[in-house]
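There are structures below to look over.
Derivation of every value follows stated rules applied to the coordinates shown; laboratory data play no part. In this text the structure is predicted, and so the values were computed from the model without any measurement. Cβ atoms are built from the backbone, for glycine too; each structure is taken alone.
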Structure I
Amino acid sequence: MDKKVEIYSRSNCSYCDMAMNFFDSKGIKYEVYDADDPKIFNEMLERNPAARTVPQIFIDDDLIGGYTDLIDKYSE
């Protein structure tokens, strides 16, 4: 997958860690945004106003959702 992957994450978030591990296991590069920062959190909410949890994952600017959404969509 040669796509732009972005993950909004918070510290101590096991689902965030699992999402990053998923991409690592596939050799897929991603950018992590620290949603503990209020500015980044607000940016996440602008991109997905319905977001209530992290991670929020975007691939090529399309919202995938959280970890379970990622696995549902891309599991082998």
Structure II
Amino acid sequence: MGDERITGTKRSNIKEGDLVEIIQKHHQPSGELTEGLVIRILTKSPNHPHGIKVRIDSGEVGRVKWVLVEDLD
């Protein structure tokens, strides 16, 4: 099997150190995603319809579109 993806709209799905794909504010029109490791979760609420806002290891901030989970099978 391949890798799995979990939606980024629930804070409980995301933890520091997770590999995620985020969409930055200026990339919303194009839908361009940026991959990185979560270093800080910025959204306080348990859910957000557009994705939980995080800072990734490159220093960029965006909303999580997908949490990438490696399939160990």
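Upon calculation of helix-only ellipticity at 222 nm (-39500 (n - 2.57) for each DSSP H run of 4 or more, over all residues; to 500) from the atomic coordinates, which of the structures I, II produces 0?
Traced to structure II.
Taking relative contact order in percent (Cα under 8 Å, 6 or more apart) for each of I, II, which is largest?
Comparing I, II, the top value of relative contact order in percent (Cα under 8 Å, 6 or more apart) belongs to II.
Going by distance in nm of label points 7 Å out along Cα→Cβ at positions 14 and 38, which of structures I, II comes out largest?
Result for distance in nm of label points 7 Å out along Cα→Cβ at positions 14 and 38 over I, II: largest is I.
With P(r) over Cα pairs in 5 Å bins from 0, in percent coming out at 4, 19, 30, 25, 15, 6, 2, 0, pick the structure among I, II it was computed from.
Here the read-out was taken from II.
A value of 2.2 was computed for distance in nm of label points 7 Å out along Cα→Cβ at positions 30 and 54; which of I, II is the source structure?
II
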